[in-house]
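Presented below are the structures under discussion, each in the form of structure tokens.
All of the numbers you see were taken from the coordinates with simple rules; none came from a lab. Just so you know, these numbers come straight off a predicted model, no measurement behind them. Cβ atoms are built from the backbone, for glycine too; each structure is taken alone.
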Structure P
Amino acid sequence: MMNERIVVTGGAGFIGSALVRGLIEQTSSVVLNIDKLTYAGNLGSLESVENHPRYQFEKVDICDSRRLTRLFERYRPTAVIHLAAESHVDRSIDAPSEFIRTNVMGTFTLLEVATNYWRTCSDSDPVKERFRFVHVSTDEVYGSLGSTGHFREELPYRPSSPYSASKASSDHLAHAWYQTYGLPTVVTNCSNNYGPFQFPEKLIPLMILNALGGKPLPIYGKGENVRDWLFVEDHVRALRTVLERGVPGETYLIGGNNERTNIQIVLDLCRLLDELAPESQHRPHESLIRFVSDRPGHDLRYAIDASKIRRELGWKPVESPDSGLRKTVMWYLENATWCDSVLSGAYRGERLGLAHSRAGLGDQ
């Protein structure tokens, strides 16, 4: 991606920061990170690139059309990779309005600004032909699977939560802007991500940090809900592949080929912590597991058929289920300073958005 100028929205978040680091460290792209810096945005995840001459950060709300327009005029991007979103299911159940504002209205605003910018490019400007708008979404828009079957690109949307409904809406907007205005959009829908630098409201980092602190490991229901787990660096490689070779107007599902129940994931984490943190006073960590009441509308199973992106674009995950989880646990053990800096803020592992908060459960 020589001489690319890429706008990454939500670049201080978990997936966004991994993408920014990858673009700066592994390509020659100039990257503009646009992030509102809500509770889950952490510039500490970008310390390795924050002083790089090809990296710029702007604190901007994606609903702010005027500021976005000025930034597009100044940086003249060749691509947008749109990750900025409210993304926690529990929080969307308790306080859905911010999800509608950011995920729906924010995406609409960004599409409008991008379209106006793209239209101002002359036909002789290389940006006109090269420009891409990659909209990053979730497999949760497809609803819940039974014990068999997989999500495929052509399946109808059946969102179950305010979060997934807001993402489904933004997906439809991206497709509509391609069909109606010709904006070269590409939509990706990924499975559950995990890996270094993930904010500890999500299941895997929350369980790791709770276990190390001797706190309960709460699991919804009987822990039988199934998710397809995708190592974040594999996801980043997929997004770069879609940016380089994805076809405008198309959708690509991105999965880790790693289906596990929530209880399996937590048991695996406990065993890894028993092995990798032998000095822990809380071994065996499995003893900390607690089963709690299930949440409303909890989808039973997600599983992705990622054959299209593998067949058409040549991408497949590099990490195996076991290698990715081991790398993740080791990173949290070796980066206590980052964890402490996150946990020293307003977030303490509680379920956010409740009128009456209770113990955090992770995004299961």
Structure Q
Amino acid sequence: MKLIVTGGAGFIGSAVIRHLINNTDYEVLNLDKLTYAGNLDSLAPVEHNPHYHFSHADICDAEAVSRIFNEFQPDAIMHLAAESHVDRSIDGPAEFMNTNIMGTYTLLEASRHYWQQLDDAKKAQFRFHHVSTDEVYGSLGETGLFTETTAYQPNSPYSASKASSDHLVRAWHHTFKLPVVTTNCSNNYGPYQFPEKLIPLMILNALDGKPLPIYGKGDNVRDWLYVDDHARALHLVLEKGRVGETYNIGGHNEKQNIEVVHTLCDILDELCPTSTHKPHKQLLTFVTDRPGHDLRYAIDADKIDNELGWKPQETFETGLRKTVEWYLNNRQWWLRVRDGSYRGERLGLGESS
């Protein structure tokens, strides 16, 4: 199979590409604009594999996207390219609207025109796999789970832009019969994650003896999914998912943010016994909550289990330990990331435009 992965230099995209190159005979083209969170270093393990290709392009550039389709002749596209950090969407929503909505529209149109000129066999094989988030469903109370039929109620500029892209994908399937599948995942974590996100930010701040900023009371709940488990799920949905269907992908690991950070501190205390910052819990600092911060996300992943046989392999404890160990053993990767545009500053204050 020949597959285009958009956003393949990002956190989840690079995990998908490493998984596919190492475990299948797929020929994969990584289409990435290389914004601040795109990092080709994350693809170093596969960059010399003859089945891996890279094209530096913007998904909003219709001419470039069409050219890539015509030259590469893909059997499928897996769309992960997106602006993805809620805090950044509060400070500057415009880029989220452009990339996540107009970029998805551009890809859908390029896919539709390419798909329409394929022969019948290739038409039937083609897939547009749209990768989205559980944040489109809004916020849960203390009980309940998001299912594939939960009504959309996005509460941040980021989740609103992703909900819009989900609806576009649905419309292109319903109106133009483009063969699509959609997945909505919970919070990912693991190796190679850009350090604006909670887990890598806490790890790197703790190693430096910097404050560990916790929003509000730290009682916001997220379902945590190890990124390699997510990559396996995406591969499975691409190959076996039913056209027109949505599959929720969750890690079965609901944790309060404060619980996540406490566990990280305990692991770091154990793995860094000579650290001058022990106990790392002393670095916890409670800060003003994010505007409109959703209280709880939790996914019911029964559908992908029952239909496709996917379950996460990592528990939160095993996945988190692997993640901490990776950051401890790959200092060069995150030092190079820190040399760029992000230095761990507070985002999401809503003070930028």
Structure R
Amino acid sequence: MRILQLLNHTRRLNGHVHAAVDLACAQSKLGHQVAIASGGGDFDELLAANNVETMLVSHERRPAELVKSVATLYRSARRWRAEVVHAHMMTSAVLAWPVCKLLGIPLVTTVHNEFEKSAILMGLGTRVITVSAAVGESMQKRGIDKSRIRVVLNGTIGAARFAGKDRAPRSLQSPSIIFVGGQHPRKGLPDLFAAFDLLYKSHPAARLYVLGDGPHREEYMAQVNSLGCAQAVTFMGAQDDPFPFLLGADIFVLPSHADPAPLVLSEAREAGCAIVATNVDGIPELLEHGKAGILVPSRNPAALAQALGSLIENAETLTEWRSKSQFNLDYLTIERVARRTLDIYEEASRQIHGRA
């Protein structure tokens, strides 16, 4: 099959970009012809190494520019003989819809960030992929018919992004707790800092490592500096490859208020961390509904501190939850994601072309 993936750019440190790049490379490995049309970015070299073609299509949100981008995408898709277009963001879906109508090919969309109001635009797809069942239910409530929604839970194991990377664990002071993610309000970092401050009072040997960047980093650093645990918290900034840090950590923590299906949970489970995360959106699905990690209520620092403390206080409990993180781990492979997505392309194609 000739598959044209469409997204706003291919720059690192963006979850939807990582998911799209992983998928494109996996589909190419399975023998399909794959191209990515975007504004370009850091991953273009990796894509080329995995036989994924790249095309430049601007996603700038100005009316005149959007019209030009539709024309560019139409010419590119027609010349390349795309059989399906897979759009990963809202602007991508808007650009792709008229092109797919004109070419008579299916448009498949993936809802990565359903908490954004504009996510309803992903309903333009012949089929709408949601990255967790929770996101699928949310999109149904927003008016997308259930018959067009297909759930493909995120997975990263075996992704081309990690091929040939250093897998030596980083040395972290134990007992170590690590957070990896963007420093945005929906990630719940203030809750984590409040919880860690509670934990630190009874477990002064504990250490918290915060990986990632975002618009609220300075604000969060100021919050931590006002707490008694400040000396035990290390902000490590954005890391190109957080996996060695996950390998060196005892516990991975994710205190999100909203999180459709965070890729980092797949990575933390592969690294063998004990996991504590909030019971919101797609997080329970990625943790086998509590079989592969401890689930706690969102926005509850006391409950979060208690769960972290239960792991730090008892070495056997920590070892047990590290082992539990491996439960049904094979389900989180990128090959499973790629094969299921290919099935959805075929289904969408049959609908467009009137085949049973």
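If distance in nm of label points 7 Å out along Cα→Cβ at positions 31 and 255 computes to 5.0, which of P, Q, R did it come from?
Source structure for this number: R.
Please state which of the structures P, Q, R yields 18.0 when mean count of other Cβ atoms within 10 Å over residues 87-94 is computed from it.
Answer for the origin of the read-out: Q.
Figure out for me which of the structures P, Q, R the number 3.4 belongs to, where distance in nm of label points 7 Å out along Cα→Cβ at positions 279 and 311 was derived from the coordinates.
Structure Q accounts for this read-out.
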